[in-house]
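These are the structures, in structure tokens.
Each reported figure results from applying straightforward, stated rules to the coordinates on display, with no laboratory input. Small disclaimer: the values here were computed from a predicted structure and weren't measured. Cβ atoms are built from the backbone, for glycine too; each structure is taken alone.
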Structure P
Amino acid sequence: MALEFAEAIPRNVAQDWDGHLIHLWRIPYAMPQGRAPLLALLAAYLDTSTSSVVLDQDARGKPRLAPRSFAAGATERLEFNWSHSGDFALVALARGCELGVDIERFGKSQRSLEIARRFFDPAEADALAQLEPDVRDRAFIKLWCAKEAVLKAVGEGLSFGLARLAFARRADADWILERVDPALGESPDWQLISFEAAPGYRGALAWRGQNHAIAAFRTTGTAG
């Protein structure tokens, strides 16, 4: 899927937000920043100061906004998820819809087929084995990214088991969710959007439930 990231100011977008939309942000990022860019973005949506944004985690360890971050009388929790790789981070936000998002940089040193044979569904590994090495490495990143997004949506880590959700490679070289462990519901319950997050980067966004339109934005400036 092609997503166009429109340049925008977070606070302006937050003020005009239709809560039925999922908002997806691409922001410059550098590791020394920690969670600072995330907290600044959440503060814009909560119409508060960054220092007032408090995070805790659910029973599985998934980060979430602490109840005291919300204004009194708020009826729906602001849900978010984020991921970073290289020079960028992705942040997804929604109301009443738990999200998972992942970003991965192409070209990283990897042992695609070895990892797939060890951790992925056998059919996925077989599909990767049929590809030329350079094509295989990109296909592997796309598949990894999709798996991560689904697992993050339910707050599960890699220890849940990457083989407990299986994808099939389509003729257009993308991956479609084919089977999930019963703990994740059923595959038709899931919405999964895969896209070019930036030149040289893959992104994936997943959630369980009804379809939602997505509005994608980017901030300007450099990380650091």
Structure Q
Amino acid sequence: MPILAYILTALAAYLLGSIPTGFLAAKVRGIDIRAVGSGNIGATNAMRVLGKPTGMAVLLMDALKGWIACILGAYICAYFAPTFAVLSSNTDASTELSVPLERLAIIAGICAVLGHNYTCWLKFKGGKGIATTAGVYLALAPWAVLVALIVFILAVLLTRYVSVGSISAAAALPATVWIMSPGNLLLGIVTTALGALAIYKHKSNIQRLMAGTENRLGRKPQTSETKK
């Protein structure tokens, strides 16, 4: 597969993921979401600050960014398929193309999450990537997403902390991918790295959990709360 395909995939996926949907949704109402609630631009803070309907819309859009990025990788692979087929010595090009297709989708997923977490439009400060990662894995490993979603729901119901649910899901996703796809080394390594990144992005939440100052579900955040 031409190196140009990988470059285009990475760039397009990053730019797609970098769209700060939570920030834009708040800006429409004249609010800088970075200055209210937890200060995070993600769906959880959007839901607290802007209300559930808007927060759910932000959640959906953030997830769509990840899913569309992976699909975009497939289209780029299809565009370069004739060139790759000519360069390939294998007469059955479809077998050879399946590997670049998966690689492009994985690269797209990584870059979409990085775009969301470190958006170039907000001085490389963004969200935590939970929804975008979920969208990526709806395309790459949907059953693993289902398991992670169940873990998230159970963790939130038991603790009433959204952050605990997000951290638990971030840990459950790579574990499930390794179990369900033991032969896919690349996907397992990438999922583990993205899960670790998601947990790292929750470091301030972990500090507040240890201090007993984290906001429980249904309780309005304090205005003096430090940024997530």
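When log10 I(q)/I(0) by the Debye sum over Cα atoms at q = 0.12 Å⁻¹, for residues 29-140 alone is calculated, the result is -0.60; to which of the structures P, Q does this value belong? Answer by label: P. Ranked by distance in nm of label points 7 Å out along Cα→Cβ at positions 53 and 181, structures P, Q are led by Q, which has the greatest value.
With FRET efficiency 1/(1 + (r/R0)^6) of positions 101 and 205 (r between Cβ atoms, R0 = 25 Å, to 0.05) derived from the coordinates and found to be 0.10, which of P, Q does the value describe? Source structure for this number: Q. Can you say which of P, Q returns 23 when relative contact order in percent (Cα under 8 Å, 6 or more apart) is computed? That value comes from structure Q.
A value of -24500 for helix-only ellipticity at 222 nm (-39500 (n - 2.57) for each DSSP H run of 4 or more, over all residues; to 500), calculated from one of P, Q, originates in structure Q.
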